[in-house]
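Please find the structures below.
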Structure P
Amino acid sequence: MNVRLAAAGCALALLPVALPAQQPAPAPPREISILIRGVTLIDGTGAPERPNVDVLIDSGRVAAVAPGGSLTADSVIDARGLFAIPGLIDAHVHLGTDPWAERAGALRRALAGGVTSVFDLAGDARATGDLQRAVLAGQIPGPRIYYVALFGGSSFFSDPRTADASRGYAPGTAPWMLAVTDTTDFAHAVALAKGTGATGLKLYAALDSTEVTRASAEAHRQGLRVIAHATTFPAKPSDLIAAGADMLAHTPYLVWQGSPRSADWRHRASGDFLHVPADSPAIERLLASMRDRGVALNPTLWIFANELPHDSVSRVRTPWMYAVTRRANQLGVRIVAGTDDMYDPKVDSLPVLHRELELLVDSAGLTPLQAITSATANAAWAIGIADSVGTLAPGKAADLVLLGADPAVNIANTRDVRLVMQGGRVVRPR
């Protein structure tokens, strides 16, 4: 360095400099309040619909719900003749590892079809987390994404799907897709799973009662929801209920409660439906236990009725799952809607959650309002986000769908989507 120049530079730095007067920072632009005027409101709680209601939205949240004509706002949406429901939640999807453009396109179409949040129940947490962040940052439109980490027994990790979801790791060693045994340090394993961004833990297969009990207890201690296949082989549904699972997935897997204990998880969809009738004492006791322990049921009817092979097993299994789901609802078990798919362009231009709701009503006997609750308040509860979404009430995020026809009269009217709002932002205009 030239010392003379450096010294001169220091001297110059000490000379007084005239600075402009300090200007106050500009105030952030005020968000425009929005009034949805004169709508018929279905709030997601299961309460009867309320005609001619004003819903005021401010700063992305529902600010007030009042009789029609009583509120004002900066912008007004005339919703007379329309029906408002909370944004739909698909509480059982798999976003997979398809090319980014395909997954982004599916998310965009799901949002446009009224699905404002999804729960991914196992996949590559790296890919799912990337999608979650892209949605939150506004890089791609889509439902809010929540996801789980998966625990299974060692033998489950021969399933090729586990290798696809954990590339770069030996099967069963990825923090979000982990093989566990009764010697696993569950405090450490759950902490690693939570560190992937997961908000829940899914128990899948090849797990016994000791393993599911230890995993569930630690997951809850660390603030994660516990979701389980309704039988994890050899653990039965009753073992999962006793372990404190929050939700059991797939109604057909409940059949194993009335069957001898089995470790053959590969045949999980081929239970003995003929010899364990839907109205058998074993199933009746199981459903009552789910109700009493507050364990939800995620039936996933559509995937079994439409996507699995139509064979001699399905001809018995399909009516069985409808009957058991119907009875669970009658007994007061919390029903949570989920599709195991989200969006399938081969079968529908709308997210398949609409088909799931139709099956819940037309085949499993839920009322339309109960079906809507299964995909709103109940689904939010299952994910652990009921404080912020799932119902249309003051303080909740302004996630809502305006429909052109009454879904309380015909559940198929959830397909008549006229406007979708997510967090107070219109993402599909009328």
Structure Q
Amino acid sequence: MEQVHPQTTLPAGAKDRTHAWIVVGLLFLFMLINFADRAVLGLSAVPIMQDLGLTHSQFGLIATSFFTLFSVGGVIGGFLVNRVSSKWVLAGLALTWSLCQLPMLLSASLVALVVNRVTLGFSEGPAYPVALHAAYKWFPNERRAVPTSLIAIGALAGNGIAAPLIVAIVTTWSWQAAFGFLGFAGLAWCAAWLLVAREDPITPNHASSDETTLRLSYRRLFRCRTVVGVQIVGFCAYWLLTLAVVWLPAFLTQAFGYTPVQAGWIMMLVSLGQIVLLPGISILSDGLKRRGVPSRLACGAVACASTLAAGLITILLARSEGSLSIIVCTVVAFSLCNVMFVLGPVLIAEVTPVERRGAVLGVTNAITTLAGPLAPVVTGLVLDVGTDSTDGVRTALLIAGGLVTLGALAGFVLIDPQADRVSNSQNPLAQAEPA
């Protein structure tokens, strides 16, 4: 039976426990606005291409520009949050998003869109890992999956649940108005966060003895098979997630014949599927770990199995014809592909000392999101060279499904937190290695 690797203890007292969940609630809203900022481009794809006279490839390049500095921002934010209070880092990120979105009310050109996406990508790169690092200060390892799932649902809600509202703003006023609305929403969140949030400081009393005595080097941490496995599976899953954010609304309207309003509601169904699946799978994973099931099975295998199912169902979606089968495959595939982004960070935190956790989460997120710059461009090229839009969409889905399937199979082989912890604890040079 595997011994649970302790990292933090839940804050004592009902007041602190309540505040822990307040922090999670605010981080839920933080990620909702974060992903709504990303999704607004995809939800406005058709009117933007019409207004600016863009081809699919050109629009794909605009979408890709979001990821130009995304990974750089993620790495910088990950290391920064190990030294600066996550409260102030998160507030700074949200303020930057807001100030980036508001100018779109005044300028609606190709250059303005590219500048918007690049700046937004840099400031949103660290968002998820920094949010998780802040939340993990309040929860022990065996209770982290559920708060992680709630924060992740915030991101997914921004992509789906907010979709009908964003589409309504676009159709009623303009796509520029949708950008401006999200800018004001970010400012409101930033004010609420600064008024309410605080964080439990990392002290020796809140860290395990392993973490205060064993200073593993970053070089060794990034060689851990679990870290490598999470990065591989995460990269492949993020390819599919990027399609959902950038191209799925256009897929549904141009290839499968749905109206923009219907596509918005289907996107909302995807988010509802995630809201049901992610907490349920997280509760299952945490429950299995508390019963002594090894993390390789309770967390790693569950995440990889979900990712494998997402890949196979995406391949099925590429071959689907009926409306019901298209909707079901879309909802299930794009819901399950997000499980790795809930359980993956939990696995990373389990094998990483708390002093280095922010940086490792940030770098891992930067590596997995490298799929972001590739997926929109590859998909745009596939659509442009296809004989028609429907064939191009189906080919793009086949590519994505195959990639996700292969990544999940690699994860089954690599991810093993217990083996990594044993290897790290037995390494006589762990303390002597340079960072």
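Readers should treat all values here as calculations from the given coordinates under stated rules, not as data from a laboratory. What you see is a predicted model, and the numbers here were worked out from it, not measured in a lab. Cβ atoms are built from the backbone, for glycine too; each structure is taken alone.
From which structure (P, Q) was FRET efficiency 1/(1 + (r/R0)^6) of positions 218 and 362 (r between Cβ atoms, R0 = 41 Å, to 0.05) calculated, if the value obtained is 1.00?
Q
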Looking just at distance in nm of label points 7 Å out along Cα→Cβ at positions 114 and 178, which of the labels P, Q belongs to the structure with the highest value? P
I have -9000 for helix-only ellipticity at 222 nm (-39500 (n - 2.57) for each DSSP H run of 4 or more, over all residues; to 500), calculated from one of the structures P, Q. Which structure is it? P
Of the structures P, Q, the one that 6.6 was derived from, the read-out being distance in nm of label points 7 Å out along Cα→Cβ at positions 66 and 154: P
Looking at structures P, Q, which one was Cα extents along the principal axes in Å, for residues 122-241 alone calculated from, given that it came out as 59, 38, 26? Q
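If Kirkwood radius over Cα pairs in Å computes to 23.1, which of P, Q did it come from? It would help to have the intermediate numbers written out before the result.
Numbers: P: 23.1; Q: 21.6.
Considering all the candidates, the number was obtained from P.
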Read-out relative contact order in percent (Cα under 8 Å, 6 or more apart), computed value 28, structure in P, Q: Q
